[in-house]
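Just below sit the structures, each encoded as structure tokens.
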Structure I
Amino acid sequence: MINDFIRKTIREMVGGSGGPPVAFLTPKGDRGLFGPESIAWRVHADFISMMIGGISSLVLQALHPQALAGVWDHSSFREDLKGRLGRTAFFIAATTYGSVEMANTIINKVNAIHQHIHGVDEFGKPYQATDPHLLAWVHLTETLSFMRAYQAYRQPKLTPQEQDQYFLEMKVLGEKMGAVDLPSTLAGTELAIQKYIGELHYGERAQSIVKLLDDFPSNLVSKPFVTLITKAGFFNLPTWVYPLIHRAPPNLLERGLVSTSVNVMALPVREALKDGVAAHSYRRVYE
């Protein structure tokens, strides 16, 4: 019963039917884009750290006026935050764990959608969703956010070599999405992000996105879970972000309290989700 309650609470946060992910069972032997030995399979299997990383990546992406403009003008993000998170979660699941056909199908679908997304940002500057510079920003912020959250909330932690391997693997996906010259290491990713800082802006649009995340829509039952995940997402941001969004960085006590709470909550959540997409995909490859 507790597992059913946890799964229902998670569906409340990200949407979705919550049924068994049987689509990931076929075709037998298909290793997908990365394969079960990859670091991507290991990192993306942890729902807790992925949700935390997802929140922090949304904050970072909102700080780039042109990247935000595409979402602002052509997405229901502000009215359907759960739907946006659910679609992003499925994209990550499909490209990480799906068969080669499933992964390529959703990549091609998203790339086709991007062809029609263009306009001007809040400063009147033209943007195009197929711009490799903007696609790289989305890729860099997502991968760094996922890695930071995994390292904060999973044991054993990845070695430096394994962390670099993750960015090398994810570079393949980012370049399939249209980004170019992506870094293949953690250090390279952090350096690449630093080069964007002068382009970032915390104006009314970005502030409204941050407020939306702060007040993440949830019912009474799921609110404690959602609130904790959201706070952990803000605590997952790089230190240089806090002055930009007019917030004091969390102190050691605040970080400790959130970390302890997440780790306690993560135990039953991981148990409830142990037969999820990753487990089904392992069966596809090995059984």
Structure II
Amino acid sequence: MPGQSPKTVIISGGTDGMGRATALARLSRGDHVTVIGSSRAKGDRLLAEADSPRLRFLQADLSSIAEVERVVARIQERHDTIDALALFANRISPKRRETPDGLEYTFALYYLSRHLLGNLLRPQLDSADAPLVINIAGVGTTAGRIDWEDPQLTRRYGQIRAQLQAGRANDLLGVAFADQAGSKARYVLYHPGFTRSGADSNPNPVTRAAIRLLARFFARPVEEAVRPIVSWIDAPPTDALTANDRGRPVDLSLRTLDPEAAKRLAAYTEQLLGGVSSP
């Protein structure tokens, strides 16, 4: 925005699709942007395209707790203040696999990395004038649920089931974060809908080809999908929690945003982290 001071923006999953588009859009506004991604090649391509000293790339496997803690330490070494944290990192896993911490991969990458980044970087966020966390998931969707008896999906794994469970967990993450007393950071849950950014992410070539075909006719352009994100970073909402599904406000009384379920998930997460020792 004209006359606005440059912001410090951290983006997880920022070398592809919407995360990449957000990084480039914020760089064009003069911001200092740190992008976290798993692929060195993609990070190098982004650095070359942007050709800006204000862009930094950190390579990390965010499904690993130790890796999340490592990149957080790197960020904290350089930045005392963070204006915006945008959370995009996610990847479909057709078969159940475990991380080095013994956790189900989708749960660890799509949900737990976002929990850790938001909470570990809270001191830097709270040092900003108007800090913001944006969690890009599937708020407004009510399909799927958290399997409280088996959250690591050891018995009945399916890639869609895992994605939906992690999506519902991110809904509750927003509720829990916004409920933390004393935090200045505003939290936005955003569901962009079907965009052209995910057409190449599925590992199955047949599925990937089908998604590409559908994307040609039905998916939103990436630039359109990230427009609200870019705007929120310029002017964060005033409410502690905002939920938006493809441009429409989401009623915070929706059952997938239940505060008691959010407390239950937060307690489970802390218990889980307490039982995992980082190397």
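Bear in mind these aren't lab numbers, they're just calculated from the coordinates by the rules spelled out. Given the structure is predicted, the values throughout are model-derived calculations rather than measurements. Cβ atoms are built from the backbone, for glycine too; each structure is taken alone.
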Problem set entry | Top of I, II by distance in nm of label points 7 Å out along Cα→Cβ at positions 120 and 192, largest first | I
For this session: For relative contact order in percent (Cα under 8 Å, 6 or more apart), find whichever of I, II sits highest and give me its label.
Result: I
Exercise. Where is distance in nm of label points 7 Å out along Cα→Cβ at positions 112 and 264 largest, in which of I, II?
Worked result: I
For this session: Of the structures I, II, report the one carrying the highest value of mean count of other Cβ atoms within 10 Å over residues 128-135.
Result: II
Exercise. If distance in nm of label points 7 Å out along Cα→Cβ at positions 80 and 96 is computed to be 2.4, which of I, II is the source?
Worked result: I
Exercise. helix-only ellipticity at 222 nm (-39500 (n - 2.57) for each DSSP H run of 4 or more, over all residues; to 500) was computed and gave -12500; which structure, I, II, did it come from?
Worked result: II
Seminar exercise, completed: Highest-scoring structure on mean count of other Cβ atoms within 10 Å over residues 184-191 (candidates I, II) is II
